[in-house]
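Each value in this text was obtained by applying a stated rule to the coordinates, not by laboratory testing. Predicted model, so just to flag it, every value in this text is computed and none were measured. Cβ atoms are built from the backbone, for glycine too; each structure is taken alone.
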Structure 1
């Protein structure tokens, strides 16, 4: 009887095993394939593509295709269709594009899906809902396959929107409702601040990074700052916590050496790179309290890079400092009691810069800038394809002194040329302020205009832009048909405006925050007092002429003064703040409407 029982038991186990095998193979999934169904093996190069959502970036996909060696391109998603197939297949030479719908944990455990991912030469994670990506794929063979591609096979792995948001070792899982910046800044421990830490995708170059997307919506910046504060406070990253935020239509593509380039189809599209100033730690990261991360205006450092179709400006993510290219600016994001201020133009990395609009001729084969000479600059450049950034070439110019600028044209067809020269006297990033178009003329001859820097100009480095074109152009920005643009730097000295007399100046460490800067209408001043005192705010132009004074009574504790500057024109101004009879703050600010 015992033998019969054992035989029946073995038969039952075999039947259960066969059922399990049959159940595994009976699991179905949906996929779409374009191109060859035969697997190929190509030589690949690793890389990471972080796309900001909205319209997909063609240049970033082409970058991934190039790194794939023309192999099999796999797209994974938890909802949607196979719409990516024809789009990607049409952008370059690939063996195939296959989109796989993985919308349950059971499907994420199907061996065939994991095998297809592992066989890919490029992987792209579509937009959608990152909460489903985490809940369906985390701790499954799909997760293992993605990490295999990143770390072992070393193929390009990218994603857009939700597919970008999960790629850092720290990630916003959106497991509950989507958190807004207002909620995150008011309480960094809001129940919707669901942050995963080192338990999903494993990309070493993003080891201490959290990503966010749709960054042309300013609301994203507050929650990103709160994410990083939490990573520092209690999620294990410490002062190594970093963040990347990407505009829609824009992509950050990081190569195998950790060099990040920013692709965008047009001007005005950016990526943000956050990192700690090691002397500026968040002051208040407490459950139920508003975030404060200010430290006398140092806040968290940002590098803001404008993308273009070639990814011409890069940041080395091995040090988060080394920038190559002309389209980066430095700044800080500060948070005081839940209120965020972003300021650009402050020093950082290799020194602060001001972002300028793009200007270029689309055809520089017929007329171009052959040579520019002013002061110590003597630059024979010939044609540079429509634009050249020579802002690293600097000459010192003294205010009020006429200086000769020599402009030598180059042309293959003798046509009358139109010249324009702009100088950003107030260093606010535009050439449209009064008097900043300093020269314009129709001429095909070598020209020697006299340039005089007004005493109202700021001291230090300012931008000079030179444009030559076949047709008359009216703007310092944008693309025109025939001709070329070149940018240079003038180091202005002399005629320094004095903000105030030196007597009674008592610069203190009192925390005074001035924002937003630039501003269009209202300048806010936040400060704390340990006793009631009279406060006086004075605004001067750069010639030290007093424009307005505001008197206020300061109360014990936190105070705010709103200064209406809507009646002042665009430009740079000087600010003085007195507490009693002592000057406690002097600062510059910009009005930009």
Structure 2
């Protein structure tokens, strides 16, 4: 008789075999999630949002580590500390007490990722995909308003910026990645000789993936974790401290969607300590990173040194997206009102805290006065200034504001210092804004600075805030200004040209070919949509692997080609070997 263990093993093998009996098509209705407008008449949406905001504001949440599905809290008689995630619009309010991983916790997370790997990679694609498709539906329905509230309160977004981030883009990443993975798996050798069958096998990487995610987009965190996991990899996830609330909520959604234990291990903590443990492990297989250029360079160098020292089993994949010094180039033929409104959106949405945000503008002298006057007038007329949307949502203030706070005190101090420096610099003139207020939240007003120096550091330094630097160029030097834009910044993320003249558009497009991985014509340089504008830049902006496209998934698989022969040899010689 078969033992109980043998019966269970046979049952598991049979279940796995049954799961592979059919070829499954992905849902045909995969398309971009619709953005809720939250207009004045959308009273139900506003009521549901206010309820979620009240829930998160009423008490501080304890955010644990999650390792192999186990919750670990800072106050459980261990040496773990905590980080207080506060509301950047009301910095006295603690939204979450975030447990900090010890080095032993990180080692446990790595081991959990290794232990979960075999079962996860052997799970049929249908079942892995189902987890992410269900998670997308949960985010866009059951947890929509909680996700919005956590992102708004924790990361300082207004409702529209939160909606296009943690709902629509996040859902799009999960759904379209399933479509892209299906298409990737379908790419097979197109030729086979008689008696031979060839196939390509898209193996997950041998080891685990380290995902380092930023504060500014909940959707980016979802993709940095979700893309490698969908392809059968397991992940150690270090979230940004200032996005831990929304990121932990996202993890609980993935768990509810059926994500097995150990596939994604959530370890907020000291970035240096967490990274040192990860990069010293032999099975470290890939870095998936979004953050600052300086940090990415350090990680890149550490990984290279690990390769040289023989630490790793493989050459780790490095996938990173960092910063930008993104431009709007205005041609004399441009529709100026359109360029003004596009620049206001590009520079000041989400307080300029997008890696794609408009940071420098090049304007012809003949249009400069009108451009700057219109920008300042529009900003003043509509009272576009930071408002405490998070506090206002409960106390009766303005929940409909265009701008909010910057993320934390370090960011506020850096930006306030830059504005003070501009006031003292003879090559700079603040033509609008320059107001700062940290009394209740980290508020920096929209600031426009004009420079007479085309090489000024304000045209090369990424501030990651609502500071826009403008340079006037002679109308007849459009060719030269294209060369100037290309050579001024070390980055190559996003940029736009505004012109009616088609020759000017062609000229800018060709001259700025490597200046922006995402190039826009008569549109702002922000707002890439999954599956529509694949996102990423080169130069010092990253590895340009294009999130939102199928290209990114290639970085998290290692292809094995299998050749099966059906003919048997009767001789070792080839025809040419006979005399």
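With helix-only ellipticity at 222 nm (-39500 (n - 2.57) for each DSSP H run of 4 or more, over all residues; to 500) derived from the coordinates and found to be -4500, which of 1, 2 does the value describe? Source structure for this number: 1. Out of 1, 2, which structure matches 48 when percent of Cα pairs over 29 Å apart, for residues 247-558 alone is calculated? Computed on structure 1.
Suppose mean count of other Cβ atoms within 10 Å over residues 103-110 works out to 20.5; of 1, 2, which structure was it derived from? Only one of 1, 2 returns 20.5 for mean count of other Cβ atoms within 10 Å over residues 103-110, namely 2. Here log10 I(q)/I(0) by the Debye sum over Cα atoms at q = 0.06 Å⁻¹ was derived from just one of the structures 1, 2, and that gives -0.41; the source is 1. Each of 1, 2 could give distance in nm of label points 7 Å out along Cα→Cβ at positions 135 and 231, but the derived value 2.5 comes from 1.
Thinking of 1, 2, which structure, once relative contact order in percent (Cα under 8 Å, 6 or more apart) is computed, gives back 9? Before the final figure, lay out each step's value.
On the way: 1: 9; 2: 17.
So the calculation was done on 1.
Out of 1, 2, which one gives 25.8 for mean count of other Cβ atoms within 10 Å over residues 239-246 as computed from the coordinates? The read-out comes from structure 2.
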